[in-house]
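K.L.:
Below are structures written as structure tokens.
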Structure 1
């Protein structure tokens, strides 16, 4: 899996100055755990990192007890890595790899079933705009990109014929496809779900204050007394620029952008696919979703990207505690009223 959430924890950036929280480095290196000096509250900030989903993942916690803080960081990282190992499309040991290879999977892990059930719910909610069975399209575009071209119309339509979320059959003891050649990708869900489990692992250690980055972000509590966690949302056309700075409020934040994996320099063809057209949606460049869980935020960021601005805003308005920030390819932005932005 590749990192999808094109957001950064804003330490060291212009956005960080708004929150005033340059106390420890933005990210520990993989395998390293670092801590700040003891704060006036008697607590310290701890940060740890590891590798999962094809990138670095990170955990930061604020806590008074060093042992429990270090265990919380370790547990959170392991929880995220477990989901990567279970849902990777590349690792031959993962259940998703085996499902795609064989067309069926017996005794699916409960975590996998949970994510697949949520995927089906999102497909129903979005009239199929969200569809994890788009993997054949990704494979066809990737193969063409390797020889510096795009797949032909015929190749796209052949791949599209294998895309149908209704043909993914879910049972307690078995998952299977309705036709040969189908495949799924959970790149639009697994990292968000990993963030949820990582936060649960932190809380199980009695740690209240945390920021977790699995490629999608989720927070709990505050970073220091009187200062909350904050994130900068990357500008889709300026690698060092920010579209907004968001104040974390305990919800999860996920971003989907056309620039993360683009098959053409004009960003017309990229890694997000509209099942209806067998190609990438044409309107939006970036979609950021704030939602109660990482799983929901992650899935919605892809779904709303496919749906386009009008339908995305209409759906977000119907969902409890969901806010969005949309940016189109011309730089126009839309924001829901309850999006918690930091202001200079």
Structure 2
């Protein structure tokens, strides 16, 4: 079992990253330091970790505003903090945005990953007590039919600039293991959900639109299928892979909870209706079918038997419990939502940290 003193988490102010940082610092078997590297683009939010900074700052938690596209800055952070592990989450991640602006995705997801790998290779040399863990997506595998699941040996078949950029970064990470002997592990996860997710994503968008009486846009016929993984369970899987995963191997992590988008939306309506004492039929009238997006994959499903069999991982939350917790969080945190959507948070970032680093 590996033991780390300083873990560099890239994208640690984002949705998955902030939940992961909180999870790691709460572990009884990790007493080291976390360095959170984040460029604080639109989806990065330090408010997600305000209590963590207050509790652990100056001893176990450090924040570095930096852009992984800047090789010199990345190298300086490695030299300053001397991490013995990296969890690489920083990425442009929204498919719709990748269709509009693919260059941003190539620069951050491919070049940024390259810069991190080079900094790790330069700093670590021939050390074997270090680890570079790369977090990726099931979207690199393409689309499934009505049956079957993605396994770790499924050929890559990305259908969007986002998934293509993640596929490229996956191959790059594994190439550094085979070419340079850099200790790496890799995980491909299904759709994450939970607290602190940026409002452009499906679940928070639908929850907020229901509360505000706005339309509920559904792509195409709404029959696209996704496998949903609570971010807390994802964090636990990442840590198990960090501790005990086989070097050079990849692990699929899924929630084993497949839902058609339209069916999930109606389940979400029921949860929100119960929580707010509203009539679900009012929400039904808000459903609006919109033109499908280009290259929209029909179905994703993860076979996570490898991580369960080899590392003993399994989801701790049922989807029903996780969905209820998610709805509760967004309803109970209107201030967070308003600040993210209004631009007030962005203004605070520019005042305190300046432009993107």
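K.L.:
With distance in nm of label points 7 Å out along Cα→Cβ at positions 71 and 279 computed per structure, which member of 1, 2 shows the largest figure? Could you put the intermediate results ahead of the total?
P.N.:
Values: 1: 5.6; 2: 6.4.
By distance in nm of label points 7 Å out along Cα→Cβ at positions 71 and 279, the leading structure of 1, 2 is 2.
K.L.:
Sticking with this one: One of 1, 2 was used to calculate semi-axes √(5λ) of the Cα gyration tensor in Å, for residues 55-142 alone, giving 31, 16, 14; which? Write down the numbers at each step before the final one.
P.N.:
Details: 1: 31, 16, 14; 2: 25, 16, 14.
Of the options listed, only 1 reproduces it.
K.L.:
Related question: Distance in nm of label points 7 Å out along Cα→Cβ at positions 31 and 271 was computed and gave 3.8; which structure, 1, 2, did it come from? Present the calculation step by step, with values, prior to reporting the outcome.
P.N.:
Values: 1: 2.5; 2: 3.8.
Of the structures listed, the value fits 2.
K.L.:
A value of 33, 23, 12 was derived for semi-axes √(5λ) of the Cα gyration tensor in Å, for residues 95-262 alone; which structure in 1, 2 was it taken from? Don't skip to the answer; put the middle values down first.
P.N.:
Working: 1: 33, 23, 12; 2: 31, 17, 16.
Only one of 1, 2 returns 33, 23, 12 for semi-axes √(5λ) of the Cα gyration tensor in Å, for residues 95-262 alone, namely 1.
K.L.:
To which of 1, 2 does the computed value -10000 (helix-only ellipticity at 222 nm (-39500 (n - 2.57) for each DSSP H run of 4 or more, over all residues; to 500)) belong?
P.N.:
Details: 1: -10000; 2: -13500.
Source structure for this number: 1.
Bear in mind these aren't lab numbers, they're just calculated from the coordinates by the rules spelled out. Since the structure is predicted, the reported quantities are computational estimates derived from the model, not experimental observations. Cβ atoms are built from the backbone, for glycine too; each structure is taken alone.
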